[in-house]
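Below you'll find the structures, each written out as structure tokens.
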Structure I
Amino acid sequence: MRHLYLGGLALCLGLAVRAAATQTPELRKLAKEIVPQVRIEDDAAFFAAWNLDRPGLEAVQAAVAAGDFAQAKRSLKAYFRQRRTPCWKINHWDMPAKPKGDARKHTQYRLGEEILAHRFSGGGFTVDFAPKIDWNYFPLRLPNGQLDTEYPLTHSLNRFGHFSSVLGPLYWHSLDERYAREFVAEVTDHVLSNPAPEGYIRNTAVWSRLTSCGPLNGTWLDAYNYFLASPSFTPEAHAVMLKGFIEKARYAVRAPDSVNRYMLQLAGIYNVGAYLPELKQAASLRDFAIAGMRISAQEEFYPDCISKELSPGYHGTSRTAIERIITTARLMGYPSPPELERAVKHTYDFYPKVATPLGGLADFGDTGGPGYGSLPKTFAAVRGRWDDPVFEWFASNGSAGQAPAFTSIRLPWAGFYVMRSGWDRDARYLCLDAGPLGKGHWHEDCGNFECYAYGEHLIAEMGVYSYVHSKWNQYCKSSLAHNVVLVDGHSQRRSRRGPFVVDKPRDQDWHSDGVLDLACSFYDGPWSDFVDSRGQKAVDLPATHRRDMCFVKSDYWILSDRLECPGRHAYAQLFHFRPDRTVQILGPGQAGTKDSERANIMLVQADASTAAQVIRGREDPPQGWFSPGRGKIEPAAMLSFDQTVEDFAIYDTVLLPLRAGQPVEITVTRQVVADESGERLAPRQVCALAIITAAGTDYYLNDLRQVEIGSANGRIKSLRSTEGQETLETDARTALVRLDREGRVRTASAVGGSFLKYGGAKLQLP
């Protein structure tokens with residue numbers, strides 16, 4: 001055998017949110033009642049699992065009674081050949097009577113030939129299993145010597161996606177028995193060479209709780225119908241596959257996983273109970289799956305309507321698991337559980353909240369890569385299912401229905417803060433992640449954000465790479481690949497402490513009105529060094545990071561970072577871009593993208609002395625890389641604003657999006673602020689800026705002595721221009737005054753304050 005590395009629901013019911021248990025005591029009791037034993041030891045035990053009194057199974061019953069199990073298997077396959085209910089998405093009676101064409105003309109022919117040779121590729125790896133597949137092949141090890149069980153090829157192989165996507169379609173196209181024989185050989189070897197355990201066991205792909213339920217979620221059911229009529233699918237092989245169905249369903253009942261993985265197990269259990277009503281425990285399996293999914297739908301989602309994994313992409317995995325039960329029930333004529341219908345509707349309610357202007361999702365955690373998802377496609381798949389004009393608006397790509405009534409929005413449980421100008425493709429959009437880690441698929445990215453404007457993805461995530469423990473997996477998860485601040489090159493290491501799940505939402509961390517949006521994040525957790533390909537090394541670093549993000553509607557953002565760490569340290573404020581973007585340093589404290597005929601973004605530091613560098617494709621430690629897909633990595637520009645200072649680091653950065661061809665016209669200067677006693681406040685205490693653009697001058701004052709947003713601290717402060725003229729006076733936590741080119745007040749806002757004066761005159765506030 002040769003191995004080569006290729007490189008490169010929220011129910012929203014007001015329920016108390018708890019850390020989800022895998023199974024409740026009631027479910028555990030029911031599991032033991034339903035499945036006293038997982039393994040089917042012999043033919044007698046196999047046929048004992050079936051209700052042979054069912055009409056149509058008389059011949060099977062007679063053969064079993066006579067002890068003629070070979071005949072019983074022949075009669076069992078004959079029964080399923082003639083059975084017409086329940087149906088599946090693919091049904092054996094629809095098999096063509098004659099070939100549609102030569103297999104060599106089929107789009108999957110080359111891949112089919114690879115499968116016949118037992119050569120498999122994916123996730124950056126390839127493996128040649130000839131002549132026999134090793135179902136538990138884990139070629140990589142962790143530094144401690146343990147197997148790296150995240151090896152992607154082994155997981156995908158045991159989920160048998162190649163049955164439904166390659167071998168089955170090729171067989172129906174050509175009626176070439178080579179494909180049927182390969183299907184039969186793989187199923188029989190998989191089942192017979194891997195006896196079912198009575199409980200969860202480690203370091204096996206076949207009986208991984210996630211992988212073992214994969215075949216039950218469609219691939220085996222598809223394959224069963226593709227090949228049922230094949231003479232190669234003998235009665236003996238047919239019985240082996242049915243045995244595999246039963247044992248995998250029983251195992252899923254007795255060896256529950258957690259979060260989306262348990263929900264997928266439940267969907268698989270339901271499929272077996274629904275498609276094989278001839279089983280004695282078919283109804284029990286369906287009832288168990290519905291009961292488990294009902295509990296999961298309540299416990300696996302925050303009131304924000306997002307999965308507690310806090311990865312928008314994996315939110316879809318949990319949603320899909322619920323939908324699979326509903327879809328199967330409808331398809332096969334079983335009652336569709338109304339509580340699951342309500343639950344799945346609320347999972348869709350999440351998507352508009354974080355939808356990007358390009359119709360994708362905010363790409364936090366292991367979502368899938370920058371620009372992930374297609375919400376028009378997602379909603380089109382359920383068009384007409386609910387009478388919801390917002391869903392119709394997404395399904396029709398904005399040509400029908402109604403756009404959401406909100407623009408900017410806070411998800412307090414998730415800690416996501418979306419600042420957007422509108423719902424058109426050119427909308428300015430930024431999503432800040434300031435929440436907990438989530439129950440899985442987390443990255444070390446507290447305070448991370450993505451930014452879109454004028455039809456472009458301007459500041460991006462760097463992707464996922466792979467779940468294999470490697471240099472690139474480590475990089476993509478670390479702070480080095482996110483839009484945060486490093487301290488002495490060190491990454492956040494929240495995963496060492498959490499929190500992973502919260503029992504109450506964030507509070508006093510958001511303000512939104514017609515003039516500005518304001519949100520904040522805070523990190524005071526552990527830090528780590530990027531050591532090697534397989535891990536992180538904790539460092540003793542008592543650093544804290546406070547980040548405020550303000551959207552000055554609808555033109556630009558102001559990013560205020562305050563870091564505190566005793567002693568002298570090197571700080572790097574990072575911004576990441578897609579590989580096809582050109583990033584240049586444009587002047588002191590200024591940098592950004594510079595691509596003709598495309599929207600761009602300008603980043604301007606209030607302190608022109610802040611050094612800037614563009615890094616692309618650095619190896620040690622890795623920085624400036626982008627993962628466009630599983631197992632793939634390529635260079636991409638990363639902008640770093642650097643400073644080495646004592647005790648406190650200060651960044652006040654304006655993010656100015658520009659239309660294609662729009663000239664850069666912006667000046668950012670610090671202003672002087674005094675408290676009520678006339679004492680001058682330091683920049684680490686307050687962000688006070690004058691921002692001059694082609695539209696006029698904006699004065700921004702953000703009192704960072706107060707963490708809470710939305711309430712006044714009662715501290716009066718005044719902003720003076722660099723010439724010493726008093727400009728603003730307020731008791732607000734944050735204040736903004738926008739002037740036109742003639743110096744007239746256009747708009748103003750005071751967050752959590754009772755008054756705001758400009759030039760001595762009191763302003764009317766929104």
Structure II
Amino acid sequence: MRCTLPLSALALALAISVHAAEPFQATDIRIDGLKRVSSGSVFDALTIQPGDRVTDADISMATRALFETGFFDQVEVRADGDVLVIEVTERPAVSRIDIEGNQAIKTDDLLDSLRRAGIVEGDVLKRATLDQLEQAIQRQYTSRGRYDATVSSEIIEQDRNRVGLKISIYEGSVATISRISIVGNEAFDDDTLLDEMSLTEPGVFTWFSGSDNYETEKLSADVEAIRSYYLNRGYVNVEVSEPQVELSENLEDVFITITVNEGQEFRVGAVNVGGDQPIDLSAAVEEMTLQTDEVFSRRLVNEAVNTMSKKLGDAGYARAQVRAVPEINDDTQTVDVTLVVTPGPLVYVRLVEFRGNTDTSDVVLRREIPQLEASVSSAAAIEKGRINLQRLGFFSLVRASTRPVPDQPDQVDVVYEVKEQASGSLSASVGFSQGEGVLLGAAVSQKNFVGSGNALSFSLQSSSSTKEARFSFTDPYYPIDGVSRGVDLYFAQTDFDDTGTADYSTDETGLGLTFGYPVSNESRISTSFAVQNTNLDAKASGSRASYIDTFFTSEGLNSSATAADFVEYKVGAAYSFDTLNKAFLPTDGTRHRLSFDLSIPGSDLEYYTASYLGETYIPVLEQEDVSLKFKTRLGYGDGVGDSQGLPFLKNFFAGGIRTVRGYTYNSLGPTDSNGEQIGGNVLITGTAALQFPMPGIKETDQARLSLFGDAGQVYADNAELGDLRYSAGLALAWMTPIGPLSFTYASALNSKSTDETEDFQFSIGSTF
């Protein structure tokens with residue numbers, strides 16, 4: 001310091017030149033030498049104004065003020081008559097900053113640190129900040145455990161009073177944590193506390209994770225993690241000291257010591273509710289996990305605050321504040337908690353707005369929103385509206401927020417922001433199957449036809465065994481109260497002989513009407529009526545299966561006949577319950593569907609079928625969007641009246657990408673005397689899967705991988721669970737611009753010699 005001050009004083013004396021003069025009245029001030037610095041910046045720094053009487057002391061003070069701005073290398077002040085002349089030489093401007101040698105830290109991050117140090121391209125170079133420059137970058141590397149990093153800077157002179165800065169960095173190596181010691185812990189062992197830390201000692205996998213590389217910020221976070229661990233387990237007086245960090249002489253090894261003063265375990269004493277209580281909050285108190293005699297936990301306190309806030313928000317007190325006030329009783333080692341309620345005004349919704357729906361009309365969105373305008377704001381209703389919109393399948397993202405109304409403390413606007421996704425698909429496919437030969441298909445579907453919310457689809461499929469055309473239309477809000485109406489028209493021609501399942505073919509033409517009735521927000525009842533004509537060609541080529549002869553006889557037909565026509569009139573009823581959070585690739589919620597179909601008197605075929613579909617999704621790592629999926633499909637059918645069993649034309653089949661992956665499509669179940677699949681009247685399938693986002697896909701809710709296990713079988717009358725077939729594998733589901741895509745690779749786990757297996761299966765452009 002004794003050297004620095006004289007040198008600084010000398011530099012200042014050399015830079016400042018003041019021409020002594022007799023005091024005079026400065027009628028004007030002229031500034032010479034400005035190129036980049038504005039005259040306004042100079043006048044802002046000056047202590048002299050035109051019209052002032054100027055003395056030598058005033059000139060000296062003004063000159064020093066100009067020099068201290070940092071803009072000038074030279075400042076000369078003189079009097080020209082009654083005009084004060086200030087002549088300056090500007091410091092050079094930084095035209096370019098080049099950084100080399102950095103790999104561990106991005107250049108943009110280093111430039112940010114330079115900006116905070118006051119060095120920016122285009123600004124005047126303040127030579128005093130060069131040391132700050134190097135120190136700022138050095139601190140960046142030190143905080144990341146690179147203690148042997150070095151930084152040097154070089155000023156490169158350029159024309160037009162400009163300079164370039166070249167910063168050279170040697171990053172060195174990251175200091176490795178050799179030992180982490182925790183001192184003073186008795187209630188919890190070292191391993192338990194170390195598990196709460198992100199930094200670790202060297203281990204088998206640390207070469208990959210890098211968790212043994214020292215970083216100051218991570219250590220600070222780890223100290224807080226240990227403290228939180230104690231606070232959530234009753235140790236309200238815990239103290240975790242600032243960790244001691246020691247470096248080896250070579251700056252490559254770090255030794256960390258963390259000292260803990262645990263104190264005593266405290267339990268919850270009294271739990272009270274204070275402040276103004278506009279509604280009965282006793283139910284909220286009972287729901288809280290924070291209860292008397294439980295081990296005190298900061299986490300439980302926060303959950304109690306959230307529970308109380310949610311209850312108030314659901315009742316319309318959107319601006320309610322709940323504050324937890326703990327009172328520590330050292331004598332009894334308890335903590336009394338008082339939840340102080342400040343309800344604020346009862347809040348009403350002025351407007352419900354929608355943003356981002358360029359194709360979908362507001363009417364379609366509004367009918368899904370239980371929160372009404374001009375009614376009391378309900379946090380539960382607002383969130384339910386968000387879930388309803390997400391479940392439509394029209395949007396990849398739905399956000400709900402409330403916005404205060406200016407000058408109206410008791411009103412808010414509810415805003416739903418949506419991001420539309422392709423709700424329709426146009427697909428054309430060409431493929432080949434060993435069983436069916438060349439496969440051709442085309443389909444157009446739109447779940448949100450012209451933004452109306454109506455679903456429309458048309459499909460054509462053709463192979464050596466199947467030709468099918470289908471048209472369907474559904475209006476989910478036929479009247480505005482939520483009753484749905486659907487129409488289904490179809491024609492299907494199937495030659496089962498070409499599929500290797502049986503020696504017959506069918507032509508089916510049908511028309512169906514469906515009406516759905518809402519029971520609640522989550523459940524619906526639907527009824528249906530359909531008429532279908534089936535033309536059966538039994539072919540009788542070679543040895544016909546005996547079950548076909550039996551069927552003809554039971555229906556009063558000649559057993560030697562080869563063709564017959566059947567007309568069916570069918571009624572149906574179904575109940576559905578759906579709480580899935582999304583229509584495509586859900587991660588939370590449940591869906592159940594129970595249906596019953598009956599051919600009514602007057603039909604040529606008399607039978608009934610009952611089926612059940614259940615799905616459950618359980619989040620396991622919500623932040624990482626990882627969930628468990630459980631799915632089951634059950635089916636049963638039988639004859640009605642004089643009919644002997646379920647007609648073979650209506651049998652269930654299993655196997656393939658929709659049921660039991662790893663087995664060929666419709667290959668499971670009973671066979672006839674010729675070894676061909678005939679299906680059965682009992683169906684059992686199930687799936688268990690772990691779902692997680694696909695790496696490399698930015699929008700994680702549009703693509704998902706899953707590790708799965710499938711089980712299933714088809715039976716004739718009696719279900720033998722020991723005969724179930726199992727498979728396991730990996731599946732990809734992806735919402736592409738042309739519609740959903742599914743790829744699976746599955747291995748059959750207990751296939752028999754008579755089973756047909758297929759490891760790789762895929763589907764494009766249809767729901768899965």
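Readers should treat all values here as calculations from the given coordinates under stated rules, not as data from a laboratory. What you are looking at is a predicted structure, and each value in this text was computed from that prediction instead of being measured. Cβ atoms are built from the backbone, for glycine too; each structure is taken alone.
Brief remarks on what is shown
- Read-out distance in nm of label points 7 Å out along Cα→Cβ at positions 402 and 570, computed value 5.6, structure in I, II: I
- helix-only ellipticity at 222 nm (-39500 (n - 2.57) for each DSSP H run of 4 or more, over all residues; to 500) from the coordinates reads -5000; which among I, II: II
- Identity of the structure behind 39.2, 136 (criterion: Rg and Dmax of the Cα atoms in Å, calculated), options I, II: II
- Winner on distance in nm of label points 7 Å out along Cα→Cβ at positions 146 and 290 once structures I, II are ranked, highest first: II
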